[in-house]
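Participant: Multiple structures follow.
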Structure 1
Amino acid sequence: MSDQRKSTTVLVVDDHPAIRSTMTDVLEAEGFIPEHAENGSDAIRKCIENDYDFVLLDMQMPDMNGVEVLRQLKAKNRYHSKFIVITAFSIQELEDQACELGIYAFLRKPIKVEKIIEIIRDNRGISILLHLEDTHLRTGISHLLEDSGFLVTTTKNHDDALNQLRQINYNFVIYDSDSPGIEQDAIQRTIKTMNSDTHCVETNEDESPKQVSNRIKQLIEQAKKVAA
């Protein structure tokens, strides 16, 4: 068991004692460091006092729902953890609001415990080549992806990007859709020539770093569903 896994902290937020107990026991058995909170107010207090790597947050709780917890933590500038929101009911408005607040994942009950473990462990092996000339966009996307646990290599030079693609079979390459067509073709030809399975993702300055990061996560989830 690696030191990285041992150091991963997880806060379980649920008003049902049995769920809190089960999840903390499972997480501890998997080598993580779990704590629990019995309601939204308790969760906010603990997130202010501690920097958790992940927070498993129940959407429906008696004192306040998960979205309100997220909003209050954002307002207090304590929105640093990766939030996995869990719900027993499909309420599209709350789901949309949670996603707009930048949650890490959204799961519906009944959930599989192994799915939560997979999400917490996930992304550490996902490699991304970020090839963008725009410094602001490149830096913003890079920081968000790295915060989500992805392995990110950045380059603004076209030849450097091709060099990287010849050396490493990246999971994703992100490049500017406004770049010259001949450069985009060269990236795609290089991937094909190297027989890599790198997935091309186009973006530009009209898309925010958060939108790009969320799109990568959605592509990963889609790939998992296809493979399942």
Structure 2
Amino acid sequence: MTWNATVVLWAQYGASLLAGLATTLELAAIAIAGSLLLGTLVSLASLSRWRPIRAIAAAYVDFVRCVPLLVHAMFWYFGATELLPPAVKEWIYEQDLSMIAGATALIVYSASFVAEDIRSGIRSISSGQIEAARALGFGFLRSFRWVIFPQAIEAVIPPLIGQAMVITKNTSVTLMIGVVELINATRRVQDATFRIVEPYAFATLSYLIVCSLLTLLAMRYERWAKGGAVA
């Protein structure tokens, strides 16, 4: 089989692949933002003074991480909607159900890993910093906002960028519930053209570029952080 670049350059198929890439990036952006928000809340719950709240956070992390992402996607697509009130279910079915279910699954699943990264960052802050904030009259929320969180987020940015890479690649799982992301679009082009190498080469290169940009971002941040530390 000879290489035929026109498969990915031809207007019809090239547009399909680019649309799939755009959906992948959109889904990844939603999942990254959502998992960061939910993961932060779970990490705070895991550090709560109240044992029941800590237990709930720990159970969430342990349960979600032990269930494969594909099972999460299937549950949110086929099962969760049936548990909703009829009016809400009807509204969701009028929207893009596969996209909503895929984004929800990615957020819920990824947040369990993000929560552990953020919790580790918060625990890396010495107790002296917290005591100093309390001595200045800061309450818990002000201490967390102005003293703990800025230092913790600085420590966890590199692993969070790594999580962003994982989330971007995990979007491919949503093809199983009908999301026309990059891999789903690639499969459709393959079925239409009977070409395998060219569309999958495009998908591989796309993931490589996105992950390389995220890696470059992490490297630049580490250099900036070391420069700030030296200064």
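What follows draws every value from the coordinates through simple rules; no lab data is involved. The structure presented is a predicted model; accordingly, all values stated were derived computationally and were not measured. Cβ atoms are built from the backbone, for glycine too; each structure is taken alone.
Participant: Starting from the value 0.55: which structure in 1, 2 was FRET efficiency 1/(1 + (r/R0)^6) of positions 33 and 49 (r between Cβ atoms, R0 = 30 Å, to 0.05) calculated from? Write down the numbers at each step before the final one.
Facilitator: Values: 1: 1.00; 2: 0.55.
Source structure for this number: 2.
Participant: Give the label, chosen from 1, 2, of the structure having the highest value of Cα Rg over 2.2 N^0.38 Å, for residues 17-56 alone. Show your work: numbers first, answer last.
Facilitator: Details: 1: 1.15; 2: 1.78.
Sorting by Cα Rg over 2.2 N^0.38 Å, for residues 17-56 alone in descending order puts 2 first.
Participant: Give the label, chosen from 1, 2, of the structure having the highest value of distance in nm of label points 7 Å out along Cα→Cβ at positions 169 and 209. Spell out each step's value before the answer.
Facilitator: Working: 1: 3.1; 2: 1.9.
Biggest value here belongs to 1.
Participant: As an exercise: Rg and Dmax of the Cα atoms in Å, calculated from one structure in 1, 2, equals 19.3, 59. Which structure is it? Before the final figure, lay out each step's value.
Facilitator: Numbers: 1: 19.3, 59; 2: 21.4, 73.
Going through each structure in turn, the value belongs to 1.
Participant: Output the label of whichever structure in 1, 2 has the greatest value of relative contact order in percent (Cα under 8 Å, 6 or more apart).
Facilitator: Working: 1: 13; 2: 31.
By relative contact order in percent (Cα under 8 Å, 6 or more apart), the leading structure of 1, 2 is 2.
Participant: May I pose another question? With helix-only ellipticity at 222 nm (-39500 (n - 2.57) for each DSSP H run of 4 or more, over all residues; to 500) coming out at -14500, pick the structure among 1, 2 it was computed from. Show your work: numbers first, answer last.
Facilitator: Numbers: 1: -14500; 2: -26000.
Among 1, 2, the structure yielding -14500 for helix-only ellipticity at 222 nm (-39500 (n - 2.57) for each DSSP H run of 4 or more, over all residues; to 500) is 1.
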